[in-house]
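Take a look at the structures listed below.
Values quoted throughout were computed directly from the atomic coordinates according to the rules given, and no laboratory measurement underlies them. Quantities reported herein were computed from a predicted structural model and do not represent experimental measurements. Cβ atoms are built from the backbone, for glycine too; each structure is taken alone.
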Structure P
Amino acid sequence: MAKIVISDTDLGDTTIEKKMIEAVGIEFAAFDYKGDRTPKSLVADLQGADGAITSYGSYTAEVFAALPHLKVVSKTGTGVDNIDVDAATKNGTMVCNVPGYGTEVVSDHAIALTLCVLRRINEMDADMRAGVWDFQRRRPLGQVQGRRFGVVGYGHIGRAVARKARGLGFDVVVWDRKGMPSRTSPEGFPYVGLDDLLATSDVVSFHTALTPETHHLLSAERITTMKQDAIVVNTSRGAVVDTDALADALVAGKLWGAGIDVFEEEPVSRDALICKAPHTVLTPHAAYWSEESAVNLRTRCTQNAINVVLGKQPESCVNAQALAERQG
């Protein structure tokens, strides 16, 4: 009997996955998620498995070399930076993801962080709970009208953020490696160069994948080119922003504030510089989560694994050439 294993998950119980997998006659197994799974533990838990479902397990070349019969690794998310895709391809293992599942909720979260920082909502809330009735001490307080919103990365989520920001009244510009400055997106947003976007935007919101090229895309040097009253929002990947450099700029009063949902090391330490920086709204990598999006994510991720194990085409695969490797 074919077997699919949940090697690690940060989505709570596995009821949905178990029901779907067993309904098509595939054996199911799941292991507790206690931080990032090491290659050694993954290899041990995936013995005899045809498919794996993962959230953050470290799927290295070592893992694939030890599991030659593994047909698929299905990620509960969009980014697959925890998976060595090249090694998976050589092994004939398809790597699946779930693009678009969190488009609406992540874009909601980015906009919510923006408004909370702009209006200093969390700071005034803390004051009131401490018995302080004085919004003047939290000035300056901003408004949307008259501000430019820069979207860095124009995929599904970036487009949704741009649409919502425009609806609120922001002047929206976008940067994307595929977009040519001086042209506009199909939705009518001007493409600008990254340096131009950083220098002119009042809000800079990141929605790009983490690659070697985008690691610390917002570097200490680039932060110095931003407006002193700019807001940084990151709901993409923690390492897209040099978070320590961002914290230093906030402490020095060189930015309006920041709304951060993703961090370079997770869970983030309470001693991290960003946790001590002023004018921040921090959330624990929660932007992707709503009760509705979680069901969508789990169902589609599981179906990807089932399809591959049963010899069918998955909805989304980042290395379709793996099938040719296995058949060859």
Structure Q
Amino acid sequence: MRRIIHVLALLGVIGSAQAASDYPYPPRSFEFESQQQALVMRYMDVQPVAGVDEQGVALLLHGKNFCADYWVDTIGLLRENGYRVIVPEQIGFCSSDLPRRYQYSFHQLADNTRALLDSLGVDRSLVIAHSMGGMLGTRYALKYPDAVSKVILVNPIGLEDWVQLGVPHTPVDAAYAAERKKDFASIKQYQLRSYYDGDWKPAYERWARRLADLYEGERGDAIAWSQALTYDMLQTQPVVHEFGNLTVPTVLMIGQRDRTAPGRGKAPKAVAETLGDYPELGRRTAERIPDAELVEFDGLGHLPQIEDFDRFARALLPHL
């Protein structure tokens, strides 16, 4: 029975809408068992540029609305500076398996990530995490501090506890119904409003289209269900209350025009107007984390690494 499940999992990956051509480097498969089922996690493992002094391993963690390939420019920068770069797509996202029955938690995703690195013989890494990946990166650093040399959080979500502040909890079935309605137009509108503070540029369309293609592909229903389950994870598993427990060197890189706040549209107006204030959230979070460094990007939003990569790179290099 286990062999049959495993074969089906592999067929799901091969038949997914995310062809290998979408990725800047060949994606690989990590086969493992979790919660009594065989699963496949897809990832990129990219070696440093030949001839450059090796600096160790960098682990890149993606956001909820993105796949591993949006790190393409950052991967190139790290390679050029001597890093081996490992970029997983978490279970429930993109080309990795999308199990219908899975207890999603940041603890579980951290364990899955640790299992991947163990399989690759990686004991310790620099962690660079964006958006939802920032919540996962924080949990990973809290759970495996000896495995993290430094964590760099790029516009992480989870700097505030939305439900505690007054955002109504969205049941999974309601979240799934909303996910099934998503298309390129609605995705663009959300990103325009939350990520880019109303300033859309042609370069952003690639990544909005990438997400829309997931919903419209042959695994669209499974994508929507996984997104609903992981949205519940965002609502119910805040990390903001544990920032003071971080013991690894931490850098916060915050685009000041970011206004991302999941669930804002369902909150009372008085609450909604206070959410997603990243200038304030960045400063407040830096004060909570012992010895944290704060880098602020005036004029940039949720994706500094895409909006102005050169500027992002200049800010990132001193922290490698």
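Okay, here's what the table says:
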{"quantity": "Source structure (of P, Q) for mean projected area of the Cα convex hull in nm², computed value 15.5", "calculated": "Q"}
{"quantity": "Origin of the value 22.4, where mean count of other Cβ atoms within 10 Å over residues 46-53 was derived from one of P, Q", "calculated": "P"}
{"quantity": "Parent structure of the calculated result 34, given that percent of Cα pairs over 26 Å apart, for residues 118-245 alone is the read-out and P, Q the choices", "calculated": "Q"}
{"quantity": "Structures P, Q, by mean count of other Cβ atoms within 10 Å over residues 198-205: label with the highest value", "calculated": "P"}
{"quantity": "Per distance in nm of label points 7 Å out along Cα→Cβ at positions 38 and 158, the highest-valued of structures P, Q", "calculated": "P"}
{"quantity": "Of the structures P, Q, the one that -12000 was derived from, the read-out being helix-only ellipticity at 222 nm (-39500 (n - 2.57) for each DSSP H run of 4 or more, over all residues; to 500)", "calculated": "Q"}
{"quantity": "Among P, Q, which structure scores highest (criterion: distance in nm of label points 7 Å out along Cα→Cβ at positions 70 and 86)", "calculated": "Q"}
{"quantity": "Which of P, Q yields 0.65 [FRET efficiency 1/(1 + (r/R0)^6) of positions 30 and 102 (r between Cβ atoms, R0 = 25 Å, to 0.05), calculated]", "calculated": "P"}
